[in-house]
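Derivation of every value follows stated rules applied to the coordinates shown; laboratory data play no part. Please read these numbers as outputs of a predicted model, since none were measured by experiment. Cβ atoms are built from the backbone, for glycine too; each structure is taken alone.
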Structure I
Amino acid sequence: MAQDQDSDARLAEELAALRGELQRLNRHRFVRMHNNLPKLLGFNFARGMAFGLGSVMGATILVSIAVFLLSQIDFLPVIGEWAKQIAEQIEAAE
């Protein structure tokens, strides 16, 4: 009988701790934002725009560096002509 009361008391303590932790998690900003559909949509839209802008800027920088490096390869006869053709095609596509 004493063991049942002791295990019930421990169970009640664990349940109270679990409730407290659940309340703390529900107050977290991440959970509050996901409970509000307009905020969630706005956040995901802004995140997508930032990702798209970063991708475009990164690709632009990498292509510019590649074109510059390819245009500098003139001292090797075979590779120089091939690199010049690639650089001209890239510049024509822009």
Structure II
Amino acid sequence: MFLAASLAVLSIMVLALARAFLGPTLFDRILAINMFATKTVLLVSIIGVMASNASFIDVALVYALINFISILAVLRFFEFNERNLDETEPAEDAR
């Protein structure tokens, strides 16, 4: 049963990677990478249950926290980048 769940999660991860490479916008790609990382946490948790080793759950939690913080940092970077681009463009009404 765990093997079937692992294979299902792996197939979803492949689809998420395809979406990350083929996504039409930047935010689609960021969402796909976030989904891939979330499924990685799920896969590590499944492996931990299969191996009867609780330390895998700790690794999964740390990876989830790192994923959350990194996605926030990337989104904040692009938000500030977008604001700076809007401020540096000349206004059309100034002519």
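Which of I, II yields 9.9 for mean count of other Cβ atoms within 10 Å over residues 16-23, as computed?
I
If volume of the Cα convex hull per residue in Å³, for residues 24-63 alone is calculated from each of I, II, which structure is the one that comes out at 55?
I
Thinking only about relative contact order in percent (Cα under 8 Å, 6 or more apart), which of I, II has the largest value?
Max of relative contact order in percent (Cα under 8 Å, 6 or more apart): II.
Tell me which structure, out of I, II, gives 5.2 once distance in nm of label points 7 Å out along Cα→Cβ at positions 32 and 72 is calculated.
Matching structure: I.
Volume of the Cα convex hull per residue in Å³ computed as 83: which structure among I, II?
Only one of I, II returns 83 for volume of the Cα convex hull per residue in Å³, namely II.
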